[in-house]
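Before anything else, here is the set of structures, which you'll find just below.
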Structure P
Amino acid sequence: MKINVIIGGQTFAATLEDNKTANVFLQMLPLTIKMDDVNSNEKYAVLPSVIKNETASKIGSIQAGDIMCYDEAGLVLFYETFPTSYSYVPIGHIDDTEGLLEVIGSGDIDVQFSGQINDN
C-alpha cells in the first residue's frame, strides 16, 4: 500500500509495511503533524493515539526514508542512514529519497501524510 508524504511542498511516495501498526497509522490519515528534529538524523512526533500493535525489535540499521513507530505512539521519519541499537516497529519507507534531505532541513517541520494512493 502506498501513501504520500508531503514536506515543504514536495511529495514523496511511501510504501507501507504489511503489519497491524501500519494499518492503524493508515486509519489516521490524512494527518498533518509538527515533527521535531532529533539527533540531526530524524524527525519525531507523538501521534494523537497509540498505534503500536506489535513488539518492537532491534532494527540494526536505519535507512534514510524509514518511517517507524517508537514506543507506543511515537512517529519517526529518518532522513539519514546509520546503525542503531534502538527498537522500532516499521511502518513504511519513502520509495525515492532523492531531495528528502534538502526539503527536510535541520529544524522542526510540518509533515503531511495522506491516505492510500494507487500503486499504478
Structure Q
Amino acid sequence: MDIVFLRDLKIEAIIGIFDWEREIKQTLSLDLEMAADVAKAAKTDAIEDTLDYKAVAKRLIDFVGQSEYKLVETLAEKVANIVLSEFDVSWVKVRVNKPGAVRYAGDVGVIIERGECT
C-alpha cells in the first residue's frame, strides 16, 4: 500500500459546543494519510495518474471552512467520507486537531481510519 499524505492543513471553521464557539472561527489542523497506488504515476510522471493532494486539500479547505459542526468527531467522519467517495482512495486516516481547546494542552483532537487497507 502506498500512502499519499497531507500534514498540518490549517483551516478556519466554526467548531465547538459552547455559545462563544458558535460565533467565531477557530483554526483546525488536519492530517491525512490516504491509500493510493502511485506506481503508474511513478512510471508516467503524470499528475493524472496519481492522487492529486492539491485537489484533496482544496476540496477540504472549502468544505471544512463552510462547516459548523459541534464535534471534531463529526467533522473527521465527514472529511473521511469526502476523501473516500470523491477521490480514488480505498483507505484514509484523518486526524483533526483543535489547538487550544483544553487549557495546558498543546493540542487535542481525534484520529479515525476508514476504508480498506490493501
Structure R
Amino acid sequence: MNVKDDIQSRWWALEEKLMTRFGKKPDMESILFLIGIQEIGDFQTKYTKEQKQDLMHVAVCTLLSPSGYYELEMVDEEGWPHFRQLKSLPVHTMVEQENFMKDHILLYFENQEANGS
C-alpha cells in the first residue's frame, strides 16, 4: 500500500468522524482551529480574527512538537501556550505540505483517542 493512500484513507475516516460530530465536512483550517481550541481549553462561542489565527498557530506548534520542530516554552496567565521553534520546517510543494500536516493531524487525533480524550 502506498503511504499517500494510507494517509488519504485515514484522513477520509477522520473527516467522516468530524462531519458526524459537527454536521459538516471540515477543511484544514477548521481542523486546526478545533485543535487550537482543544489545546487551550477555552470553548467560548466568539473569537476575534486575531484569536482564531492564534488558535491555529497553537495547533500547528502542538502538532509539530512531537516531531521536534517546536517545544512548549510556557503557558501564560491567560492559559495560552507559547512555543519555541527548535528547527526549520521542511520545504515542500503544496501537496507535500498538505500531506505533512495531514499526517501530523492524524497522529494528534490517534494520540487523543489512545489517551481517552
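What the table shows:
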{"item": "Of the structures P, Q, R, the one that 39 was derived from, the read-out being relative contact order in percent (Cα under 8 Å, 6 or more apart)", "result": "P"}
{"item": "Which of P, Q, R yields 7.3 [mean projected area of the Cα convex hull in nm², calculated]", "result": "Q"}
{"item": "Origin of the derived value -20000 (helix-only ellipticity at 222 nm (-39500 (n - 2.57) for each DSSP H run of 4 or more, over all residues; to 500); candidates P, Q, R)", "result": "R"}
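Quick note: the coordinates plus some simple rules give every number you see, no bench work behind them. What you see is a predicted model, and the numbers here were worked out from it, not measured in a lab.
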